[in-house]
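Just below sit the structures, each encoded as C-alpha cells.
Here, each number is a calculation from the coordinates, and none is a lab measurement. Being a predicted model, the structure only gives us computed values, none of them experimental. Cβ atoms are built from the backbone, for glycine too; each structure is taken alone.
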Structure I
C-alpha cells in the first residue's frame, strides 16, 4: 500500500467480469486457471468516487487482460479502455489507479504481473449492470454478454454467489455464464459460456474494502 503522501482515492463501482475459466473460476480459490492461462475482459461503472481532487462519478472503464499462465506467474498484458465521455483529468486518474502505483488491491497486484501495457484507448463504452444478465461493449475492441447459468438437464436458471472475505477484486459477487470477445494488438480472443462475475465493490488505496 502506498504511503500517506500518495494521492488518496476511493471508488464504489458496478463490476462485470468475463474470463476464460469454467464457472466459478478456480483462481478465486488459489488454484490454477481451468485451461492453464488467464484471459479476461472486465468493466467498471463508477457510481461515486474520486482520485485526489478529481471526481470519478459516472466514469466507465474496461480492462483487457491476458497472461500466458496463471496470473501470479507473470508476463501478462493489460489494455485500458476509458469511455470517451470522460474528461482528460478523469482519464489520467483511471490511468493512475490502474498503473499499480497507488494501491487498490487488484489495481496494484495485476499491473505488477504485466510484461507490457498497451496504450490507453478512448472508446464508446456501453455498460448495463445486472447481477446475472449484465453486458457491456467497448466499441472497436470487444463485448461481454452475461446470462444465468442453466441446468444442463432441466434448463432451470441457476443463481449462486461467491463470498470472498479477503478478495482483491470483490468481496461478494454472483456467478454467471458469459459470451465475450476482445481484440487488441496481438490478440483476438473469443469465448462462449465461460465464467462471469458481477459485483458492487468499493476500492481505495488500501485495497478492495467492500
Structure II
C-alpha cells in the first residue's frame, strides 16, 4: 500500500513539474505579450485605431484589443490602483502597435516629433508604450487641454497657457505614472513609455480577434 501511495505521489509531482516546464499555470515572462483585459476589468478601452475616429480617418486594427509586454501591464495595474483610490481610472487609446501600422502612420504624418520613423521604430512597436487619459466615476474624461493625437504645441507638457484645472489634471496623470515606472514624452501629454523598454525588440505580431 505504501509503495502504491509513493508511486502516485511521484506521478502527481512529476505532472506538476512538467506543466511548469511547458508554461502552464505559470506567470508570463516580463517580455511576453499579454492582453490587459485578462488581468483587470478596471481599464476602459477606447482603441482609436480600431475605428475611423483617429487622425488617419482609417481603421488600421482589426479589433479593439490592448496587448502589451507583461511588465508594462504590471506597471499599469499598479498605477491604475492609485487612480482608483482617487476616484479615477485609466482609459486607453493605444497600446502595442505592429510595425506595419507604424509605417502607415508615418506615411500620413512624416514628422518624428509626433509619429516615430518606422526605420527606428516606436516604443509602441516594442509593447512598452501606452496612450491614455483619465476618466472620473461617471465615465467623463478629465480635461487635458487637447484631444488625443492633437498635433500641436498645446499638447506638450511644457505648454502652460492652459487653465489651472487642465494643468492639475496633467500633473496628476504624470505624477502617478512616473511613480509607477513610466516616462512621459515632451510633445504628447497622453503618451508614456515604460522606463525599462530599451532592450525589447520591435514586433509586428497581430493579435487574434476571435
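Some notes on this structure:
- Identity of the structure behind 10.8 (criterion: mean projected area of the Cα convex hull in nm², calculated), options I, II: I
- Computing mean count of other Cβ atoms within 10 Å over residues 128-135 across structures I, II gives 17.9 for structure I.
- Among candidates I, II, the computation of FRET efficiency 1/(1 + (r/R0)^6) of positions 104 and 136 (r between Cβ atoms, R0 = 41 Å, to 0.05) that gave 0.75 used structure II.
- Parent structure of the calculated result -9500, given that helix-only ellipticity at 222 nm (-39500 (n - 2.57) for each DSSP H run of 4 or more, over all residues; to 500) is the read-out and I, II the choices: II
- Looking at distance in nm of label points 7 Å out along Cα→Cβ at positions 96 and 200 for structures I, II, the greatest value goes to I.
- Among I, II, structure where FRET efficiency 1/(1 + (r/R0)^6) of positions 56 and 168 (r between Cβ atoms, R0 = 25 Å, to 0.05) as derived comes to 0.20: II
- Identity of the structure behind 17.2 (criterion: mean count of other Cβ atoms within 10 Å over residues 72-79, calculated), options I, II: I
- Each of I, II could give relative contact order in percent (Cα under 8 Å, 6 or more apart), but the derived value 24 comes from I.
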